[in-house]
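For reference, the structures are reproduced in the following blocks.
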Structure P
Amino acid sequence: MLSLWARARRLLWSWWPWALMCITAMVYDKWGWAIGTGLVGVLTYLAGPAETPPRYGLDHEFGVHDPQFLPTMAGATGEPFIAGNRIDLLNNGDEFYPAMLEDIRRAESSITIEAYIYWAGSVGMTFARALAAKASSGIPVKILLDAVGSATVGDEILKILEAGGCQLAWYNPLRWYRLGRVNHRTHRKSVIIDGCIGYTGGAGIADHWQGDAQDPAHWRDMQVRLEGPAVAPLQTGFAQNWLQTTGELLSGLDYYPASSPSGRLAAQTIMSSPENGASTVRIMYCLSIICARKSILIANPYFLPDAAAIESLVDAKRRGVDVQIMVSGIYNDNWWARHNSVRLFGPLLKAGIEILEYNHTMLHHKTMVVDGVWSTIGTTNFDNRSFALNEETNVCVYDRGLARDLEKIFQQDIARCRRVDLATWTHRGMWARIEELIAALLQEQA
């Protein structure tokens, strides 16, 4: 059941109360109030998520190890498991940027990029020159950037890309005639080489992802390099958004090669979109949590679970599951998300769930490991914006070896974390509570 505060917040973000106030103000010739409430009504209508989160069926009838789990996961998300893939986990910019640039330099047929963040700076320039060089050699290079997230890419990078022959388009630019989609962003970070090598994860193309997370100026993040048939959904996701943005249909073996097996892993590549009316990545997280029997390890910078997710995590703890949640701590680039997250710690801490704040630098990767065998890594934050408003990507794998690697990384990161204590959280100051209350007004938008 939704709390009274949650109901009040949802009412505040519903368009129809503001529309009623607008009409009432017009009836009484209060035109200032009419214009103000009318504008708020339009804003809440445009900002409202189209996605409907699950409310029922969140029972733990079978576990991750049960034969029903994988067919249910594939059926509920609409994404099959594709065999024959190689998957490499790459920690921080010192590992993933050189690998991405090397694959770009080796590209033979096509390069496609979908990115929420591509910013001006040395990293952006390095990628621009590498992409322009490939385009100049005759390789088609298509780049789709989010019009909000990549607004600061800078003229210098754009000129290099244009001079080299790269094709660049902006996803959902801010136009008055597109106001109905202004809150719908692509949060994906996909780099696809020759249709058979793909990268995705938490990192965009910007200077703060350089290095090895050695200080607050260099973020802690992770990318996954995927090679094999499971790259095809990444390309499909790019192609659909490219078609929607530019009107161009991508076709041919340059983009969709007959991919041969490159490894031993079966992978599920989830391309989540609010356009479908139901977030496939939220469904994946829900099923993973309710089917856990031994352990849940979540690392996510912006952790804002809704009421159903909180209850599912608490229920998992009650049935004996070891639940550990790692979030970004004092170094957090999102004030709203940080304070909303802290506000929601209470029920989890009271249930005995361990919450770890990574305080060395900004933690930005998004991973989950369940029962030492089921893993996911991708672009999705554990919040309503990623679930209900953004285009997102996650790669899921049922494999003990990969799960073991992610668990090891999680344990290593704990050394730079502070465990949140229930008593300390309970006695946090009045000013902190006021900030959380203000932040809570935008919980669905954070």
Structure Q
Amino acid sequence: MTAKKTVAFFPEASFGAALNCVGIAQKIRELGHETVFLCDAGFAGTFEAYGFTEYPVTMSPDMSEEELEKFWAGFIARHLPHFRLSPTEQLSTYVLDCWEAIVDSVIMAEPDLKRQLAAIQPDVVCVDNVILFPAAAQAGCPWVRIVSCAEAEIPDPAIPPLMSALGVDDHAQFQSFAKTYVETVEPAHTRFNAFLTSIGRKPYPAGVFFEASPDLNLMLYADPLRYERKSPLDTERFLFLEGSVRDEGPYSPPEFPVHNDKPLVYLSFGSLGAADVALLERMIRLFSTLPYRFLINVGGYKDSYRFVPDNVQIDYWFPQPSVIAQSDLVVHHGGNNSVHEALYFGKPAIVMPYCWDGHDNARRIADQDLGIHLDRYEWRDGELIEAIETLMTDKPRHERLAVIAGKMQAFDGCTRAAEAILKCAGSSKP
């Protein structure tokens, strides 16, 4: 009988990474092993809701709940205009600011993370983040890197740079974007390297904030989206999961006063994108004229909406995998979970990105003809209506997506990930 293992997950403080890890953790628990989560205070309760034990790690300034809410409201308000900018323009206006905050979180987290891992004594640590947290890689056991962002997080000369929105045919622009990126993030990178040096670790090359795990790396990217690399990844250390979809339990769509028998559209721009109330209000006004039902995730801004027509229902949050499974079309921002959940259930998607790897995922979805990429702001009413109707009625695309969904579901990425993690854990403590 296999000895019971303890698996510690440490996702970044974002719902994309957090909920991706939940899906894998659920499978590890089903296999009879203990799973715990280390998380920032802002995510307290998120993992407990799924039945997992949480261990707090300080990753943000010591603020009251009210002060923290004001801090994030200010961060979002400051950067909302930047979502209208090109990926290159966002490097100096948004990306650098994010890296500065991320580096802060690493420095703040180190003492708590080291202490909590010493108390937990896990057999393996799973990190879903964009940056190295040294304590996680020095916990005295194997560690797993989970890449729930775009595949380009593990770079290759044949792959467009992360956050660039470039396609594989834009190779001539790769070097220019990469150079601008490295120069722009240099202040945050210098500060991060100084921290690494101060605790006895080697500094990273320019523009690099993380490394592949020597033990195991889990890649979410599904086969239809994967790139042809110049240097193929070692299959002993890199496992592509074909997505990682958590179980949210059964969900029944609500009754709509009108069009209750019409196709269902689900829209979510993630917790950050939900702050753009003006954009969503514009879309809702247009949706009120269409013969479809719409479920819209509006995050913490539900009380901001003045007009919600009878064919639209909004809420703070929806159990996304369960909703997508019953939808006919998904409109999202290009987050990796949304991308793969739509593919996992064979649903066409309109992708309207605004930052980070959403740009890359939107471009890849369009290039592979798996959905439609629209500019988040510069769309016309007729253009969005045409995109919706095209994806609703394109039977060849529906058939192709159904085949992809069948393969992804048969692969069962969460179970494959759980088994690989437990195998990795088996090489740690006796």
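Distance in nm of label points 7 Å out along Cα→Cβ at positions 183 and 295 was computed and gave 4.7; which structure, P, Q, did it come from? Mind dumping the intermediate values first?
Working: P: 3.9; Q: 4.7.
Going label by label, the one that fits is Q.
Starting from the value 65, 58, 43: which structure in P, Q was Cα extents along the principal axes in Å calculated from?
Checking each candidate, the match is P.
Ranked by distance in nm of label points 7 Å out along Cα→Cβ at positions 87 and 375, which of P, Q sits at the highest value?
Q
Taken together, the values in this text are just the output of simple stated rules run on the coordinates, not laboratory data. Note that the structure is predicted; figures quoted are calculated from it, not measured. Cβ atoms are built from the backbone, for glycine too; each structure is taken alone.
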